[in-house]
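Nothing in this text is a laboratory measurement; each read-out follows from the coordinates by a stated rule. Here the structure is a predicted model, which is why all the values come from computation and not from measurement. Cβ atoms are built from the backbone, for glycine too; each structure is taken alone.
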Structure P
């Protein structure tokens, strides 16, 4: 990581067309709005973190956080046929395909092959918070 990146963070964090981070919200009690959050700068990092914490897809709502708003991602595009979380590059392919079909901004920047818009970011997740 260069000195510039250490001071200002990854260049992709300044691209306002893609989320600067992702959050997964897990309800603490069914029927209540209280939740705990898990974060990662990449969707693949967030999915890996959720999988490591044994959090199932049906327990989660995932959001891309932008500077002034958040957009929910449909979790079904992050899930394998067997019901578990997709892994890289499957998650990349699924989200890239969804973006090409719909042009919905929350799926932008994920590529299976070529240059990923999130390549300069760390993939470690954090939480619960």
Structure Q
């Protein structure tokens, strides 16, 4: 992976309310404790390959400074490891990453979990037949 691809540009940030709503209604999920990834395929030709948002529960971290720290950690690990997804899948996705524990993991632990989560996501996506394969003519 080149350094140029290790970025998190504005276009990759998941902000569209319609897309976020659709993600929570019809999205599929992959988990690798303490992370969870909810995703949907995006068919928009102008969309970037990945659009990602992050979330940390207010229930687990009462102080905003703690939530912001873990959101930064998730974004940084996504930025550094998104090549796992981009190199193996050609489809475009909208996804949301969740940090789902009160445990305070350090950077290396979160990075290890993120890599495992992305690898699990790729395997799960490749294993499930696409909707186009299921259509009969």
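Points to keep in mind about this one:
- Top of P, Q by distance in nm of label points 7 Å out along Cα→Cβ at positions 91 and 107, largest first: Q
- Taking mean count of other Cβ atoms within 10 Å over residues 19-26 as the criterion, the top-ranked structure out of P, Q is P, with the highest value.
- Test item: distance in nm of label points 7 Å out along Cα→Cβ at positions 51 and 83 calculated as 2.6, pick one of P, Q: Q
- For relative contact order in percent (Cα under 8 Å, 6 or more apart) computed as 29, the structure of P, Q it came from: P
- When helix-only ellipticity at 222 nm (-39500 (n - 2.57) for each DSSP H run of 4 or more, over all residues; to 500) is computed for each of P, Q, the one that comes out at -6500 is P.
- Calculating Kirkwood radius over Cα pairs in Å, for residues 59-98 alone for structures P, Q picks out Q as the one with the greatest value.
- Origin of the value 0.45, where FRET efficiency 1/(1 + (r/R0)^6) of positions 11 and 35 (r between Cβ atoms, R0 = 30 Å, to 0.05) was derived from one of P, Q: P
- Structure (P, Q) behind the derived value 15.4 of mean count of other Cβ atoms within 10 Å over residues 27-34: Q
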